[in-house]
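K.L.:
So, here's a batch of structures to check.
What follows is calculated from the coordinates using simple rules that are stated; it is not laboratory data. Note that the structure is a prediction, hence the values are computed from the model and not measured. Cβ atoms are built from the backbone, for glycine too; each structure is taken alone.
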Structure P
Amino acid sequence: MEAVRDELRHHADEATRDGARRFFREEITRYGVKTPVAREIARRYFRVIRNRGKREVFALCEELFRSGYMEEAFIAADWADRVHSEYETGDFDVFEAWIGKYVDSWAKCDTLCNHAVGSFIEQFPEHLPGLKRWTGSRNRWLRRAAAVTLVLPARRGLFIEDVLDIAGRLLQDPDDLVQKGYGWLLKEAGKAHPDEVFRFVMEHRKDMPRTALRYAIEKMPAEWKRQAMKR
């Protein structure tokens, strides 16, 4: 693990570190490594651990998450996704714990949930009720995770009923980062199911916060946008 951290320190750049701050309201801890470089480090060092099995890989991921550094969380999320063929149903509890304990920004949330957690749900859709349970959490990142976990499956046309259910549960969430999360989910679901998503938006547009609404309709035809924005 120290070899990974030494390499991150070697590639750290003060301008990159300082420039990232404008994307976050929260205090973030990062080395200042550009994302493509961090991805390459993740890919290269995974070769060293790939044969150790999921349990050991997950233990290393937890160690990386525990540091609090953004780039280490990105590497952990990458490694967790690379062992998706070994996922077991009990891993849902692991992912839930990681989000609850270590996720403290939208970037960590999305990087972990878009890929590793999303892949898990595709393999074990019986955990969709657990995902929906997150919508009622006091933790903003679990609520956002409930939405962004389904972004990539929804883009491929999967889980449309569950997508609309989650969006409905989060409809009036007061947190704008949660609003952006479910708005993004609706936008992606609309690529495969435009009519269903448009109907949902039209039904709920008067109750949907503007932030979520604008995200949801971003890719819709101009006439649909015009109708959706009517109050």
Structure Q
Amino acid sequence: MGEALGWGALAASSLVIGAFLGLARQWPKAQIGAVLAFGAGALISAVSFELVEEGQKLADRGWVALGLALGALVYFAADRQVERSASASGAGPALALGAFLDGIPEQAVLGIGIAAGNGVSIALLGAIFVSNLPEAIGGASEMRAARTSPKQIRRLWIAVAVVCTLACLGGWAIADVSGNNFTGAVNGFAAGALLVMLVDTMIPDATKKLGRPAGLVTTLGFAVATGLSGLS
């Protein structure tokens, strides 16, 4: 249990680090765009190799597809609700929602792997950490620009990090009763939520702030995360 809690906290710590970095100074739009573009590339790699591909190795493809559809629909519906209640806050709340909805299943998969005796997936751990950092920096910066109080921003991202850490512990706890199909569906859910968030929020915002170089920085983020994936 201690191992799952420790590794889960390490993976989620980048959410808090990123939020504090986002609040530390006024980030120029181009820098925020670069951070978001890099994070988008890392998340595309995580979706491709750490979530969908690994899910299909473990489970029947139908279960992964079911999780993918559920994750996409849940994020879409939740994001519309956030958009209506926080329309003046820019992309910040949407990025926090994305970190929450993809972080829980990602961390649960990490905990299931630890409980199963497979050890810690360095690739998955690295992908979670690398992708969380720009999400949190960009989200906190956007919320700061919308004049949300720093105290509220810190509380939000710390709460997201705590819930994601507990999700790793939850994955460890249910490992004995969950099968491969369940794990594959969880992977699919995270992938679906991420894909909708990327297309709706992260990539458009990165392109708007950074301009045409956003594609190059996204490719760099993808390359770095894919390199981490190759360590497993």
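K.L.:
For mean count of other Cβ atoms within 10 Å over residues 45-52, which structure out of P, Q has the highest calculated value? Please report the intermediate quantities before stating the final value.
P.N.:
Working: P: 12.4; Q: 24.4.
Once mean count of other Cβ atoms within 10 Å over residues 45-52 is tallied for P, Q, the winner is Q.
K.L.:
When helix-only ellipticity at 222 nm (-39500 (n - 2.57) for each DSSP H run of 4 or more, over all residues; to 500) is computed for each of P, Q, which one produces -27500? Please list the in-between numbers first.
P.N.:
Working: P: -20000; Q: -27500.
The read-out comes from structure Q.
K.L.:
Here's a follow-up. When Cα Rg over 2.2 N^0.38 Å is computed for each of P, Q, which one produces 0.94? Mind showing how you got there, number by number?
P.N.:
Numbers: P: 1.06; Q: 0.94.
Going through each structure in turn, the value belongs to Q.
K.L.:
Work out which structure the value -0.34, -1.02 belongs to, where log10 I(q)/I(0) by the Debye sum over Cα atoms at q = 0.11, 0.25 Å⁻¹, for residues 69-132 alone was derived from one of P, Q. Show your work: numbers first, answer last.
P.N.:
Numbers: P: -0.22, -1.12; Q: -0.34, -1.02.
This value belongs to structure Q.
K.L.:
Thinking of P, Q, which structure, once relative contact order in percent (Cα under 8 Å, 6 or more apart) is computed, gives back 12?
P.N.:
Working: P: 12; Q: 47.
It was calculated from structure P.
K.L.:
Comparing FRET efficiency 1/(1 + (r/R0)^6) of positions 53 and 173 (r between Cβ atoms, R0 = 35 Å, to 0.05) across structures P, Q, which is largest? Could the numbers behind the result be given before it?
P.N.:
On the way: P: 0.35; Q: 0.85.
Across P, Q, FRET efficiency 1/(1 + (r/R0)^6) of positions 53 and 173 (r between Cβ atoms, R0 = 35 Å, to 0.05) peaks for Q.
K.L.:
Related question: Tell me which of P, Q gives 0.65 when you compute FRET efficiency 1/(1 + (r/R0)^6) of positions 37 and 197 (r between Cβ atoms, R0 = 41 Å, to 0.05). Show your work: numbers first, answer last.
P.N.:
Values: P: 0.65; Q: 1.00.
Label of the source structure: P.
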